[in-house]
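**Student:** There are structures below to look over.
What follows draws every value from the coordinates through simple rules; no lab data is involved. Please read all numbers here as calculations on a predicted model, not as lab measurements. Cβ atoms are built from the backbone, for glycine too; each structure is taken alone.
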Structure I
Amino acid sequence: MLRREDGPFHPRFGTSGGGDKDYFMRMVGMRKKFVWCDEACVYETVTLDRYARAYYIRRALVRGSVTARMEPLFGIGTAKSLLAVPLYAVALPFLQLIGHHFFMRYLIKECDHVGKLVARLGINIVKDRPY
């Protein structure tokens, strides 16, 4: 499947995140099979910082940056982000009036797109992933 010295994750992702997505995309490209097991027990400790809004904003910025590294420069993803950023920016104040949960949902989407566009400019907003 992979050479032992390479390991499953590409070093270009470092601690910024995205290595797992890259790995699975490569494996799918190699036509590898993945199996789901409903009976498997998995536990994860969720730290208190994950309950903060800032955590989700940073995470979205990182996610956008990672996505930019995996998509072509002049692809549909970049075009969507170029349209989404100003639209969400205009909508956010009105969404705050409807309810804070709507505001946060679309603020996080906005940050995904901003992270992608800023990464396209070669700017790294968040050095390491916040999770």
Structure II
Amino acid sequence: MAFGFISNTRAGIDLGTANILVFVQGQGIVVNEPSVVARHNRDDAIVAVGAEARMMQGRTPGALSIIRPMRQGVIADYLTTEAMMRYFIGVVTGRFNLIRPEIMVTVPAGVTSVEQRAVRDAAEQAGARRPAHLVPE
């Protein structure tokens, strides 16, 4: 029996340029949202992620920017990608979780070792158990 704050979650994240898919073992795909983040220009605070940020697109005041942190399957904005992954890992694990989830992240087959390292580091900084696993697609 797993308590809400002690669970051994295993998940896969597909960091797509258009959409993020999160698969949880035993549950299937639990997240399918746009790869979009709304960020405040003054202090870079994240205002919204995914579908909520997508709804703000075109309707944002000058103080907010809508950002797509992934370009052609690789990280274009590291800090925003990390924040986006933290949000989606939080959706999967819940707010209080003593055990970091085991995460597998897809990467395009032709990415460099530096780009692979950036994806792994972003996942680990976002809350994944070390080491985060990379799966070429």
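**Student:** A value of -8000 was derived for helix-only ellipticity at 222 nm (-39500 (n - 2.57) for each DSSP H run of 4 or more, over all residues; to 500); which structure in I, II was it taken from?
**Tutor:** II
**Student:** If you don't mind, another one. Output the label of whichever structure in I, II has the greatest value of FRET efficiency 1/(1 + (r/R0)^6) of positions 61 and 77 (r between Cβ atoms, R0 = 25 Å, to 0.05).
**Tutor:** I
**Student:** Then there's this: With relative contact order in percent (Cα under 8 Å, 6 or more apart) computed per structure, which member of I, II shows the largest figure?
**Tutor:** I
**Student:** One of I, II was used to compute log10 I(q)/I(0) by the Debye sum over Cα atoms at q = 0.16, 0.20 Å⁻¹, for residues 29-84 alone, and the result was -0.87, -0.93. Which label is that?
**Tutor:** Computed on structure I.
**Student:** When you work out mean count of other Cβ atoms within 10 Å over residues 37-44 for each of the structures I, II, which one comes out largest?
**Tutor:** Top value of mean count of other Cβ atoms within 10 Å over residues 37-44 goes to structure II.
**Student:** One of I, II was used to compute Rg and Dmax of the Cα atoms in Å, and the result was 14.8, 49. Which label is that?
**Tutor:** II
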